[in-house]
Each structure stands twice: as C-alpha cells, then as structure tokens.
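Only the coordinates and a few stated rules stand behind these numbers; no lab work does. Bear in mind the structure is a predicted one, so any value in this text is a computation, not a measurement. Cβ atoms are built from the backbone, for glycine too; each structure is taken alone.
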Structure 1
Amino acid sequence: MNTSLKNTARLLGAGLRALLVLSVVCGVLYPLAVTGVAQALFHDKADGSEISDDSGRTVGSSLIGQTYDLPKRDPGDPDEAPRPDLRWFQPRPSNGLGSNSVNSRYSLILSGATNRAADNADLITWVTEAKAAVVADNSTPAHTVRPEDVPADAVTSSGSGLDPDISPAYAELQVHRVAERNGLSVRQVERLVAGHTEGRTLGFMGEPRVNVLELNSALKEMRTD
C-alpha cells in the first residue's frame, strides 16, 4: 500500500513537473522567441501589414480589401444600396455573407465564397449587372469602355471575399475615370498604376496584381500635391 502510494505520488509529481516545464517552454519561451524573430525580421508583416496615411493614421491593412463608397443618403436605412465613390479605384465585388456594424469599410461579416455554380441564376444576374455598372461608371466623354474589355475580377468576388488586389487590367480600365474625377492627366494615373503593379511571386507564382489600398493611398497623396 505504501509502495503504491509512493509510486502514485512520484508519477503525479513527474506529471506536474512536466506540465510546468512544457507550459513555460511552449506557453512563454516559444511565443516570445517567435514574436521576437517576427518583430526583428518581419516587423511590418507581424503587425498586420498596416498602411498609414501621410498624417500617420492607420487606414487599413494591405492584406484585407475594403470598399470606397459614398456616404449613405439615409444613414438609418439598412437596405440602401452602396454607391461607389468614383474618385477612387474600386476593388473587386464583395458579394455575400452579411453585414456588420464593426467594420463599416467592408460589408462581409465572414470570409468565404458565394459557392454558386456558373449556371446559377443569381450569379448570372450579379455578373450581368456588375458588368453594366463597370461599363457605365468607367466610361467618360473621352473614353468608352466596351463590355468585352471588362475583366473577370471586376464582376466577381474572390474565394475569400476579402481580396485586397485587382488585376492590372481592371486597374487600367479605371484610369480614365479616376483621372477625370480627380483633375489629373491620364498619363499621371497610368504611371501611378504601373508603379503599383506587382509581378508574379518569385516570377512564376500567382498573377500580376495591384493592391487597391496602396494604390488609393498613393492617389490621395497625388491629389493633395
């Protein structure tokens, strides 16, 4: 009996010591080490890839998309459709998963896809209406956008619904409208888009892309000059 109690106490003691050591190593030392390395080598990414304006105020993350809409005509109307602020480059559509009152800059409450098939009637309607809106919004007296020039990412949301990037083709499609709305030359805005176009990762992964928040932040600085 005494031997059994001693063995039990010894096992419990060993278990408690192991719990204490593993708690310190895995719960304190390892997180501190990882955080230290991340802050030392990848400070910007570790802090959320935040983007600040010229006053130092954080305006968003380069990893999360956001909308650029005009204020509601009736702030108390939850059913009022958002109207894009056409002074700015517009992101991909963000169809579907609900709204929230915390992040009013983006309409999604969750990350995810619409999960509708290519022949789904709702999806076809969304795409058709989105294409017509893109053509109407981006056509100017000096430049007409043709329906066949509208790229896929201009009328479809991404798999996550939170994509911060658009294709160079969609950015270029918006150049004339952005230039006109901001009193800039087309050439100025074209150079802005070119300067914010990123190539494929490591030269072969993914597709060329333009980060909308970074592009609009640069546009804001250009408008202020």
Structure 2
Amino acid sequence: MKIGIFTDVHNNVIALNSILELFKEKGCDEILCCGDIIGIGPFPEETVQRIKSLKNIKCVLGNHEKYLINGIKKPYSDDMNEDECLHHKWEHSLLSDDSKKYIKQLPYRLHLNRGGTKISVVHYSINEANKYINFTPNPSITDCEKMFSNIEADIILYGHDHNGSIVYGNDKMYINCGSLGCTSTCEGIAQGGILTIDDKKPIFEKVFAEYDLQSVLREVESIKYPAYEVVNKFFYGVK
C-alpha cells in the first residue's frame, strides 16, 4: 500500500495539483493531509474544492482552519497584526458555504491502522483542549517524544513547521513533509511524501514536484490582498 502525504497547502492549488499528479504516477492508494489547507495563498476556494473532490483523501484541521471555525477574535487577534486579521477575513469571504461546511467537519486527529501499522495524523502537537503546543523547530527524537507523548502510534504525521523534519527512533517515525504550498524559496517546488506499507517495515520517501510559482505570484500581485507583500517575502521567497 502506498500513502501520499502532504501538509500546509495554504491556498496553493497549483502546487497541490502538481503533487497530486505525482501521487497518481507513483500509484498511491490513499492520501493524508496534515492540515492548514487554507491561509496565505491566493486560491482559497479552488484549493478547498480540489481537496474535497478527492475520493481517497483524509484530512485534519490545522490552526488556519481554526481561524475560520472560531473566527478572528480573541485569543487569535492578540497574536496577529491588523493586516494579518484582514488577510484571514479576506480569504474567509471567498469561501463558499460548501467549502466552509467541508472544513468544519474535519477532525483534529486521525488514528488509522494500515496493514497492522498504527498511523496518527495531526497538524501539530495538540493538547486535550485542541490547542497547539510545544512548537519545536528541527526537533530531536527527545523533542518528538515530548511533543507527541499523548499519542500511541507507530507513525505520527504532522505539519505546521514549514521546513519539515523526518525523525526516526524507538521503532517510531515522526514525519513532517514540510509545507506543500509555501516553501519560503522562490523555486516552485511542492513538497510531499510517500509512505509504503507492506508485510515489511514501513518505508518513507520524501518527494518533490515542480509547479508554476510565477502564476501564483502573478495572481497575488493582481489581487494585492491584505498582507500580500509579507506573504511574498516570507512564504514565497520573493526578495
């Protein structure tokens, strides 16, 4: 069995389509998304509808979906400047009722069994109150064990940290493929992964797919939505 994995799409339907085509070529049977479908990029409605159209995908909520579900209000507004708040309100206004309904029914966690391998899917380290905690970039095995101490699984799939990291230890795999839609480099490379599960030990492969970043940047520039200059600099690597 082959499972395609991605996280942090962030309204980049063009990058999404590229990785989906790669998964198809590789013969993936199932796709798992670790959250943050929306936020940042210029294609909110198109991105949600593309994911919703897939018959073999399972997704969890990310913090950007929580902004939609809970609204841009305290405690979130205390952590955002005015442009960031306006950005989220802008993208939420473009989502159809159907897309909002789809997002709101997504779970915070998924616990799956594939061929005897226990897989948990979350957006990040999360407590019982569904609050994301213990952010740790470039985590060690000790960091991962602390972050996900409340999860019993052989493989933990997550996202949030756009750089990504793959950590092995104690018969467990902690896999963050890195952001699919926001690689922070002006290159147009979508990140993902493929997990192969058979009667042997599970094998993970990091995969990459080229996409037309310039078409994304042209759309951002044509709309000039709130905080677009910050988006270009920090999430698309525009100097």
Structure 3
Amino acid sequence: MAREHTTVWARPERGTRGPAAVHSRAELTAVAVELADRDGLAAVSTRQVAKALGTGQASLYRYISSRDDLLDLMTDAVAAEVDLDVPLSGDPVEDLVALASRTKQVHLRHPWLLDVPPEPLRLGPRGLDYLEYALRALAPAPLPGRSKTEIVGLMNALVAQFARTELRLGHGPASRQAAQAAYLSEAAAQGTHPHVAAALAEGTEANPAQAPQDLFERTMRRALAGLVAGAAS
C-alpha cells in the first residue's frame, strides 16, 4: 500500500530514514536559500545542499523526503522577512498596498522565488502568519472569507509580476531599453495610434527614479480597491 503523503510541516523534525541526523531543517534551509540567492533555484538540489553541509546526500532524508520539501522550507523561511508587526490602519486597501510593497522587497532580494512552481496551498507556519495578517487587514471589509483569500492570492500574483519586471529592467541592457522606448515614441508620433500617443503624453513621471515604486503602488491601490468593491457588490 502506498504511503499517505504528508507535508514537511506534519512530519517530525528528524525522521528515521538514512544515517543518524547531525543537522537541522533550519540549517538545510539556510544553505538552500544561500545557494538559490547566489546561483538561482536550479542550483538547489539535495546533492548540492548535502555537499555544502559536508555530509552525504542520504543523510538529508532524515529531514526531508524530496526537493519539494526543500522548496516548502525555503519559501516559508523567506516569508518570515515580511514585517508583520506593522500596525494596521483599518483601511483594507492601504494596509494591503503596504503589505504588498514589503512583500515585493522580499522577491527582489530573493529572485529565485519567482521560479518556485506555484501551488495555492504552499503554506508553512510563516506563510500562515502572512495569510492571517492579510486577512486581518481585510477584516473591516464586509466580504465572504473566500473572496478575501482570493484577493490575497491575486495581490501576491501582482506582486510577483511587478518584481519580475523590476528585476528584468534592473539587469537588462540600458541600450535595449532605450531603443524600445525610442521605437514606441516614434511609432506613437506617426499619428496612426492616437490613443497610445495620448496615453504616453499623459504618463510622464516627474521623478524617473521613483517611477517603478510609484507605478506599483498606484496599480496595487487601484486593483485592490476594485477587487474589494467588486467582491462586496
């Protein structure tokens, strides 16, 4: 009979499989996060983590049963970097925008998060704390619980997309970005796309250095306000 699957959080810290345990899940997780921060998610494997710890690969199976367990531990560990001690104002939209901004910073510090296969229930203890905080921010809104969890999920999807764009802009060649901007301006100036030209003319930023964060906050505020209002109607 196949063994019933359980999450890493539902199993003891140290199992009985493999050689005697001399490390901890926290040590494994820290090493895996360091590898991913340095070389990307593809560099993270049980073999590489074991090598970094100076132990045999088989010994890791005292703590985890698969690479998915390792991904669960990693994502939960960096979720702890989101400050959940920030007092809530009572305005669901503004509180979620602030939470989204703090969450985006974690994605920018750990770009490999964007490569973790998305799973709707990839939640550990710290992830549950995050969800609880987000739902507490939404408590003043007269919405069903399911609508609230959907709003949090959509918010996090937007956060990931903005983080991906910022990382790409930060690492892409400036010459390519300049060429793309020039093409867009020239095309708009030809008069065949009047709505594009009008939108570009109205979209000039006074402070280009702040443009990405300003755009992020504006978009998140509008999206969240619409989601909260739409779910309530």
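Assuming -9500 is helix-only ellipticity at 222 nm (-39500 (n - 2.57) for each DSSP H run of 4 or more, over all residues; to 500) as calculated from a single structure, say which of 1, 2, 3 it is. The read-out comes from structure 2. I have 96, 44, 43 for Cα extents along the principal axes in Å, calculated from one of the structures 1, 2, 3. Which structure is it? Source structure: 1. When distance in nm of label points 7 Å out along Cα→Cβ at positions 26 and 202 is compared over structures 1, 2, 3, which one is greatest? Greatest value across 1, 2, 3: structure 3.
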